[in-house]
Structure 1
Amino acid sequence: MPLRRLAHLTLLVLALLTGLAGYYASQLRFNYNFNDFYPAGDPDLDYYQGYTQRFGNDNDYLLLALEAPAGQTVFAPHFLAQVDSLTRGARHLPHVLSVTSPTTLTNPVVEGFGFYNLPYLH
């Protein structure tokens, strides 16, 4: 088989695999139900269920998933400004202990001159 034909076939296979990966990535959904992580009858699940019956559930968080408006990406400056505004506003709500958002995440960096946090989104 000529090298050029093999290269085209390889690119075609990679394009198909990329298309399949993109399709299945679009079908992903959030599921934070801890009971779904282990099969029924698993000893770790039984231990966890016994623990939650005795002490209660500690899943006291709220997870928000935001979608950018049509024609924008989640990295658009206007959208990120709105996310940051929502983050700052949520910090002042009653009973809120902490708020984490992509606009507040930082990467700790240690260099010869000291330690500082570099934001992930500039």
Structure 2
Amino acid sequence: MMGLKNAKSTEPGPHAALCEGKDPERYYMVRHAWAVHGVPFEDLQQAMERLKKKMPEKSWKIIKYGPDSSPAKTLELIADSTEKKFSVAVHLLDERKKGRESRIAVSLVSTCYEVPAGKTVTER
């Protein structure tokens, strides 16, 4: 959906995380954070606009699109999947003034799931 053909992405994959207030032996959630970088800032800006436009077409409800509450007023997109139990926060991080590479940071989180009977969180 971002349409960034020459961009690079970070490698860490999804992992199981604890559900607050729930039995950690029976419940888990999925978290997946990554970033997209390696393209000009203007391309990243256009990618954010494409996400805002295309996510609703792919069953995502845009909850917020605009500056976040940080001093930098970073562009933030928050969306919930209308078909699956996921939420995502996407931030456009402008690092040009710091002499670093700008990027889009993505953080996906699921609802809590119950581990199937006879399985553990790592075996689900």
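Matching task: 42, 27, 8 is the computed value of Cα extents along the principal axes in Å, for residues 23-62 alone. Pick the structure from 1, 2. Derived from 1, not from the others. Here helix-only ellipticity at 222 nm (-39500 (n - 2.57) for each DSSP H run of 4 or more, over all residues; to 500) has been calculated and equals -3500, so which of 1, 2 was it run on? Working through the options, I get structure 2.
Look at relative contact order in percent (Cα under 8 Å, 6 or more apart) for each of 1, 2: the largest one is in 2.
If semi-axes √(5λ) of the Cα gyration tensor in Å, for residues 39-78 alone is computed to be 40, 14, 6, which of 1, 2 is the source? Please list the in-between numbers first.
Values: 1: 40, 14, 6; 2: 19, 15, 5.
Computed on structure 1.
When distance in nm of label points 7 Å out along Cα→Cβ at positions 7 and 103 is calculated for each of 1, 2, the greatest value falls to 1. When volume of the Cα convex hull per residue in Å³ is worked out for each of 1, 2, structure 1 gives the greatest result.
Each reported figure results from applying straightforward, stated rules to the coordinates on display, with no laboratory input. In this text the structure is predicted, and so the values were computed from the model without any measurement. Cβ atoms are built from the backbone, for glycine too; each structure is taken alone.
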